[in-house]
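Structures follow.
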Structure P
Amino acid sequence: MTKNIFLSAGLLLAMVLTPAIADTLNKTDLLIDAAIKQTKDDVTYNGAYFKIAYPMGDVPAEYGVCTDVVIRAYRKLGVDLQQLVHEDMRGNFSLYPAKRNWGQTKTDTNIDHRRVPNLQTFFTRHGKKLAVTNKPEDYQTGDLVTWILPGNLPHIGIVTDKLSADGQRLLIVHNIGAGPKLEDMLFDYPISGHYRYGLF
């Protein structure tokens, strides 16, 4: 009798969890597909300030920086980081580095979501902040990683499901200056952040 109760409970739990797991897997697949597809586009690295629409605004498709890879990939999931970051900053401006880093006194829908430190703050507040390690297995498909490049420049990319040539690391889609690329660069620079957002 007890065994049957445990079996029934286990079956019920599986039935409850399965849709959630399937939804997470589907979102992850969509995110990675959207990120990798960007590597086929001809995009010139351009960090200039653009006046863009709001919400769902974007810089011209032929331009982009590292944050635009993330923003455009999430748009395919129906997630508008421009609007989400703006709304969170508007209500919690002091928690973001906008004043300290750029001298802002108010939000700016044209640029706030395109700055790595702002995305780090948003993902920490509304996603999962994960451990920064030197172990490849700790980085999962769909994770977001930030680095500090030479010159103290922040950078961000998306962990994909594609493996490096030696099978040890997952490849990253990022734009470090030559347009979106799929590369084995997870540990090329000091990692400053590790996050998961919108896939759970």
Structure Q
Amino acid sequence: MPAARLPGWVDRFAERHGELSWSATDASATGLDAADGAAAVLHWPLPGVPVGDLDGLATRAGAADSRNLVLVRRGGWAVGSARGAELVRSRCGTRYVQGKTKAGGWSQQRYARRRAQQADGLLEAVEAAVREVLAGTSGPVVLGGDRALLDRLLSSLGDTDVPSRVSPRRLDVPDPRLAVLRQAVVDAGAVEIDLNELA
């Protein structure tokens, strides 16, 4: 759920289930226990101040936290830096990476080499964009897309602070374009809610 909608959701949860007790064990989750036994756990996507009441929730939900995104799939890539839900800097691009083929023998090996070269070219373009767009930024880096390509990218960025800032949350995204990157900025700030059976 988008963080901006969270205070209203909590108000409606309290109306349905009665008085709430709040628990914040750390900065990554907030527990809500209602009078009728219903419970919800709000999992915050990005690090921040622990939340233990409705005022703290509204403050944290409205905070314009900085976040950075790196989206990579075989059809393209997008890198962005955002403040809250607003994209501040970005670069996007497309690169063709051939899919697997059913050809056998020498053709299969030739296509595999071509795919590897195309993937290397894609990663070089993404690495250059990451170094340009995320230089001097702070805040977590949220990844999305092809896990194998992202792992290779992070290993090539070992001389930067980007790998140490990677958020555990990974986004599922279609081929990255600017519109996909803008939606990913919103998704990266969304709060996950776990409800018990009484909620």
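Read-outs: derived from the displayed coordinates by stated rules, not from any lab. What you are looking at is a predicted structure, and each value in this text was computed from that prediction instead of being measured. Cβ atoms are built from the backbone, for glycine too; each structure is taken alone.
Suppose you compute distance in nm of label points 7 Å out along Cα→Cβ at positions 21 and 173 for every structure in P, Q: which one lands on 2.5? Present the calculation step by step, with values, prior to reporting the outcome.
Working: P: 2.5; Q: 4.2.
Value 2.5 for distance in nm of label points 7 Å out along Cα→Cβ at positions 21 and 173 corresponds to P out of P, Q.
Computing relative contact order in percent (Cα under 8 Å, 6 or more apart) across structures P, Q gives 28 for structure Q.
For which of the structures P, Q does the calculation of semi-axes √(5λ) of the Cα gyration tensor in Å return 40, 19, 13? Present the calculation step by step, with values, prior to reporting the outcome.
Working: P: 32, 21, 17; Q: 40, 19, 13.
Computing semi-axes √(5λ) of the Cα gyration tensor in Å on every structure in P, Q gives 40, 19, 13 only for Q.
Set P, Q, criterion volume of the Cα convex hull per residue in Å³, for residues 53-140 alone: the highest-scoring structure is P.
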